[in-house]
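Next up, some structures in structure tokens.
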Structure 1
Amino acid sequence: MLIIKVGGGAQINLEGVATDLATIEEPYVVVLGANALRDDLASRIGHENVQLTSVSGYTSIYSDPEAIDLIMMAYSGLKNRRFVELCQRNGINAVGLTGLDGRLIQGRRNKGIKVRENGKTLIKRDFSGKPETVNASLLKTLLRDGYRPVISIPIIDEQGFAINSENDDIVGVLQKTLHTLKVIQLIEAPGFLEDKDDEHSALAELPAAELADREATVEGRMKRKILALRRLFDAGVSEVVIADGRTERPLLDALAGKGTTVR
């Protein structure tokens, strides 16, 4: 069983990913991003994405109702539908889902994000939250019957509202449900970069034991991503491969060990 997280950058080679998926015999779940498309749609309709940084240093997008509409258009709408189409063209019987469908990914809405603005500590409440559980019966039935789930945000909160959530956290709850030992992450870089501005600084290997120290030295979204990696290993993952999603054969390259292997 594999969990394959496909980044939402504009340069990710989705056609190559779908072509590679057609060669994979073992079951898998795809978690699909769409941040570049979301930002493009936001620009077209004049919506300004607001980024929040918590007092603990983690960043996230402020998810008001208009932002949730954008997520539905970009992630669960256009991007998911087009990727499922690519899969079907390659002979993969993919099923596009959000966390809303059948309460596939149940989460808990944030009580508020503590931020600092103009020297004051404020609580920002929005439609975002953390995934907590997976509808294991639904997911395992699809996998058992040969379907290949492609999952996008939003997820669903305890009151039935659509909420934004981090794909890294969604991968985490899926891993706990499926007991997956290996996770593939396809991104817009050759791997984990020592210097975020230098693609030649990608590491071939990264010991999981170093993640806590690295988390303490970075900021913003990278801080959140390293935390999510740590949690995967705490939950029993034995290997995560962070590989370049822009290549001709992104997934096969990752499975061949190209990129950064965290173990």
Structure 2
Amino acid sequence: MSAQAFLDCPKKRVTLLGMSGVGKTRLANLLRNHNWFHYSVDYRIGTRYINEAIMDNIKTQAMQVPFLRDLLLSDSIYIANNITFDNLAPLSTFLGKLGNPDLGGLPLAEFKRRQQLHLDAEIAALHDVSAFIDKAYSVYGYDHVLNDASGSFCEIDDESIIADTAEKTLMIYIEADAADEKMLIERADSNPKPLYYREAFLNEHLQVYKQEKKLEYVAQIDPDDYVRWVFPRLFKTRVPRYKNIADKYGYTIKARDAFEVSSADEFVQLIASALD
């Protein structure tokens, strides 16, 4: 697509790609106030495809507290998943971290089960993009649609899913520079959060970590320490995967340029400059 064709398009459809933290959701929140429909893949995962599993996990924890157990069993209280575009904590908490259960970690088999659930849910949520584009136009009356993709989009090995998303929308990769990378790694170090890993990546790096730390069992792993150790390595492997997607199916903008965007018009012009 040429820059002029994009500018002239009366109904724009854009997918934002990139690592979590590069500004996808900030742009989505900005555009939502300017007649852009915000489709969040993470929100769809948490509210549609993993909601029951999230609730079961929360209830399992609550049932271990006698006071809450009695109230739940007597239907005196109920627990709801209050996930929002800006607060994905219920989804993140369900995904969990690998390691010592006394430190909140998950056994390897359960961790992998949740990882697979997340992958299946992400693929299903991406298949829903077309339906929500139609809803945005015909039901809600929006002119434009923004697909806010998950930070793990590049981990999908099914090429047809990526190609299908590119066919439905204009794919824009928000590229982090060295300073952005440093900031994201420092943030992960200070606040290690649950992450999705391709199984091949997880198997390889888990073995390396155990050897470096001289650990024999997964149950000996400090969950936060593993996330701090693995995040820079995950970042390094995701960068070329995202670049390959952008080179084949879309276009690239700089995270710093995206951060400067303060209006829908500036967003459209930034994308047009990438198309040029």
Structure 3
Amino acid sequence: MGVGHYENFPVASWLMPARLRPAVRAIYRFARTADDVADEGDAPAPQRLAELARLRAVLDRIAAGEDGGWPDLAAAVRAHALPLPLLRDLLSAFEQDVTVHRYADYDALYDYCRRSANPVGRLLLALFGVGDAESLAQSDRICTGLQLANFWQDVAVDWRKGRVYLPQRELARFGLTEAAIAAGGTDPNWPAMMRAQTAVARELLRGGASLAHRLGGRVGWELRLVVQGGLRILEAIDCSDGDVFRRRPQLALGDWLRMTARSIAMSAQA
């Protein structure tokens, strides 16, 4: 289990009620397709943006009562009254991925996460008919925390794509420049800088974790595991002194056992 906003998407798992699995698969397929348009292959930026515009037109046709060539997504939107603006937010973030490759500070990065990650959680809450302000806020914290964990996990991967999600202000705060990334994190200030970033993500995840108690049932267990997965990745980054260059943090069997135990402890504390 990775901690990207789609790697953590509970794609019709056994913990998800069977009646919701087709909708989850439809949302995931649309989001994954759009993300791949922005990220994968060697297509030039104008071609990527044109393809994302075609996906935006799909949503317009669904809003008009058609299926837009995506009958499964159209059926999910109508059956569960899914808010189309959330899917449009995802497309906005993917378009930004094509054109924006640096972030000045956390305000700019959070604005990106608001559109790239948070819609995923809100769409899942919509499937369960949950829309109160506190649940939405907790979901946003979890999704943004997972997105940040994925960024810190993938500093080296993103660098090779020409992207830096570490806020420029955070690098400067620790006396670093992008040369520290190019050098593979060998600067003596690198570990402290990375610990500061994992602390931000950890606080967000913990701040939203009680949503699992609010939702309860199997989806609550799903959410506990997702949160624990993100926390475990952050823990691994810290244990490596922020060295995400020589070995990308990933979850092994032992991590899953630890996550399960921690999820049970979370449930006992509810």
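For semi-axes √(5λ) of the Cα gyration tensor in Å, the calculated result is 34, 24, 16, so let me know which of 1, 2, 3 that is.
This value belongs to structure 2.
Of the structures labelled 1, 2, 3, which one yields -22000 when helix-only ellipticity at 222 nm (-39500 (n - 2.57) for each DSSP H run of 4 or more, over all residues; to 500) is computed from its coordinates?
Considering all the candidates, the number was obtained from 3.
Using relative contact order in percent (Cα under 8 Å, 6 or more apart) for the comparison, can you identify which of 1, 2, 3 gives the largest number?
2
Read-outs throughout are calculated quantities, based only on the coordinates presented, and are distinct from any laboratory measurement. Owing to the predicted nature of the structure, the values given are computational and were not obtained by experimental measurement.
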